[in-house]
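Just so you know, all these numbers are worked out from the coordinates, no wet-lab data involved. Not measured: the values here are computed from a predicted model. Cβ atoms are built from the backbone, for glycine too; each structure is taken alone.
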Structure P
Amino acid sequence: MTDQSMRGLIAALDARGDLHRVTRNVDPKFELGAVLALRDRGPAQLFENVGGSPIPVVGNLLSSRERYALGLGIPVSDLDQRLATALHRPIAPKMVDSAPVQAVVQTDAIDLARLPVPSWFEREVAPYITAGVIIARDPETGRRNVSIARLRLEGGGRIMAGIAKNHHLYLIADKAKAMGRKLEIAVAIGNHTAVLLGSQLYLGLGDDEYDNIGGLLGEPLELVKCRTVDLEVPAHAEIVLEGELDPDELIDEGPVSEFHGFYVNYGPGIGGTIRCITRRSDAIYQAILPGYASEHCLLGGIAIAATLCQALQRMIPAVRRVLITEGGMGRLHAVISMHRPRLGEGKRAVLLAMGQVNLLKLVTVVDDDIDIENPREVEWALAARFRGHEDLVVIPGVKADRCDPVHEDLTVAKIGMVATTRPGDGEPLSRSELVRAPEQVLQQVRRDLDQY
């Protein structure tokens, strides 16, 4: 069995010199977040002394695609394929009787402020748990849901959950409300890369993300029964909070950060109570810097791209890859790679992508000779292959997500740009063939490049 904790990734980063240990005392109120922001693309940060808490904090753990691959134990070139495999070949989890995350169990005098939970931005009114994977069960079907939502500390064991109304967790909570019930939840903090990525996959309501997490791991995810609620949590997490959401209790959230880096006010969130905390004896608290930060944008973007690519390939076999860009906040902009698309297929891919992922408002389509992770090459494709009068798609007045930064009355204009060659473009010479040395020579030089 592989190491199903986040500790393997921390150790791997440390061995590579890519983990910075902060030994001085750091205030969780704004100071810790400021360090993460200023070192956004640098080494992961392990804060050993946070406000006097005995629990250290790790952040910026997954701030590049390379680190997501490292966390899964694969080359970065295999990241897309591993995600595709996890969607096509899920592996059901398995139960264990005991787990590291339940070495310490607390049910009395719950005070979440004893955890080193950061306060992030000056207009937010309280600390937020940002890397908590929330497990809940549909009260009608009994099916699990695994996701992430921000949780604000409200004092003692009280929390407020900020959940968009179209998210499955909100829909499940709404079902519980209609049945006159509260919704049991468990919040796992400090998780393996596969658990974090799997929690963000765009699946159908009722699909069990634990199965796809197993696909990412290549083996069943080990789960353990919670102590006070009827839920199962990753056995190798660091900390688990057990409690309930009360859909009848609404708490005004006020200004809060979003992935675009602005403050927004979404109105009330759902109140709740944590009644039990379990943890490892030497637990590490994981924090993800919210707002327009690399780890936050990548976590959503990588997972969205995987499910979008799968959906597009079902309809258009020419689709090869999908990238949700960091510059587009990991949510709003996509680049689609296609192999010899037929006339009109690029525009079809644009429309299908926007239909599949409501957040998308700029989609660029390129040929598969373009490295979609290289913005310079994508821009080159636009300069060399995009015909504005024919290849631009503009759709005004489309229903938008509430978190789009420029929506007007929840509508926004959506744009597609098709920067691909067309059938016949290579006759006899044109945009379809890039100049280069013979492929055999390129492969030989690439293999022996260090010798030159």
Structure Q
Amino acid sequence: MRVELLYGHGRLAVDFPENLNVTTIRKQPMPVAADPVERLRESFRRAASGRPLSELARERRTACILICDITRPVPHGTLLPPLIEELTAAGMSKDRILILVATGLHRPNEGAELREVIGSDAVFDQVPVANHFARDRDAHADLGRTPTGIPIRLDRRFVDAELRIVVGLVEPHFMAGYSGGRKLVVPGVAHRDTILKLHAGVILDHARAANAVIEGNPLHQEQLHMVRAVGEVFALNVVIDEERRIGFVNFGLIEESHLEAVAFTRPYAEVPVPRRFKTVVTTGAGYPLDKTYYQTIKGMVGVLDIVEPGGTIVIASECSEGMGSPEFVTAQRELCRMGPERFMADVIARNHARIDEWQTQMLVKALRKGRVNLYTTGLRPSDLAEIFVDPVASVESAVSASVNAQRDPCVAVVPEGPYVIPVFRPASGSVR
């Protein structure tokens, strides 16, 4: 049996022997918008919450639009031109509109890469575009603190804009439950100190800080407190299928419209599975998410609910840009030096995170469940010495070794990686 996994810009074909019992787990078929641009324009006219966009734009002189960085496959080239057109048709000048890349603590997107992120030459050439820089203290407005004491420091360009819009892809997220909406604001355009407090080990170690969980998620709650401190914010939310075609789009006040998008996404992204497996194959979701090992960890965490304790996760991720940030590499070295339990004890003892160590904290969740094998063509031998998982020569060889060791021919395969969340729901009468 052959299954194609998302890998880099293409697909990685994996051949499974006929004697294996392979279960392929994909999104439920999603209806695709026949005319996504018209659907988008209709959402501007009939907002999910709040007033139509044209009315809002007529009353405002400036706008700041937050967009995701290069790590997310957001169809900006489809979304941004009609959005800019709606604003300018209402009388707003293009030079008073700023598109701000919500990088968080990620590196900036520049040059040809920035043009790729925007996805439209007309928008890129005619509308100001800039990156957020989380380490620039003076570039952030101080809006107080959340009830738990986290400082609310956000990019002044967004805070000071008369019309604030976030453009986000709504998909499962292994800490915040679902991406998009409030996540574009925090950590998207938050100051470093805010991000480090928000990602404190004790917050991310909470059982509800997990994939597909919104209610009771402490990260989600902190983000909402910060967005409310800004004032009125609107969201343009989009959902895509496995082929990255638009299945849903809406516009409205950020909280209400985002929850509507989440409600649409759930039955497609959360896939009930009646048993757990000792061997699970997944991916880093292909380009652009699998550009780094840092982002690859999302795929490992995404399948945890269907992994038998002591089982094996085999993940394929190109990692074309290597490991990720220098700070993430430092955290990986600390994990290798200290081991998972000592590393976690150190993380939980602090009331703030170190930059990018949270991804390594999430890796420990996978390591606590079982063994992790990584197939990649992008990491150097020196990188592989610092990943604390087992590199493998091929997905096929890793699956064969796991099946033989576990003495179980049943294998689950999740070709789309963390964009699909398998949820263990035992069949009636099941003892597993």
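Table for the structure above
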read-out	value
Test item: distance in nm of label points 7 Å out along Cα→Cβ at positions 268 and 404 calculated as 2.8, pick one of P, Q	P
Computed 41, 31, 19 for Cα extents along the principal axes in Å, for residues 212-275 alone - originating structure among P, Q	P
Top of P, Q by volume of the Cα convex hull per residue in Å³, largest first	P
Test item: mean count of other Cβ atoms within 10 Å over residues 132-139 calculated as 22.8, pick one of P, Q	P
Structure (P, Q) behind the derived value 4.6 of distance in nm of label points 7 Å out along Cα→Cβ at positions 76 and 252	P
Relative contact order in percent (Cα under 8 Å, 6 or more apart) - structure with the largest value, from P, Q	Q
With FRET efficiency 1/(1 + (r/R0)^6) of positions 260 and 396 (r between Cβ atoms, R0 = 30 Å, to 0.05) derived as 0.10, matching label from P, Q	Q
Per volume of the Cα convex hull per residue in Å³, for residues 228-379 alone, the highest-valued of structures P, Q	P
With helix-only ellipticity at 222 nm (-39500 (n - 2.57) for each DSSP H run of 4 or more, over all residues; to 500) derived as -10000, matching label from P, Q	Q
Source structure (of P, Q) for semi-axes √(5λ) of the Cα gyration tensor in Å, for residues 52-291 alone, computed value 28, 22, 17	Q
Mean count of other Cβ atoms within 10 Å over residues 92-99 - highest-scoring structure of P, Q	Q
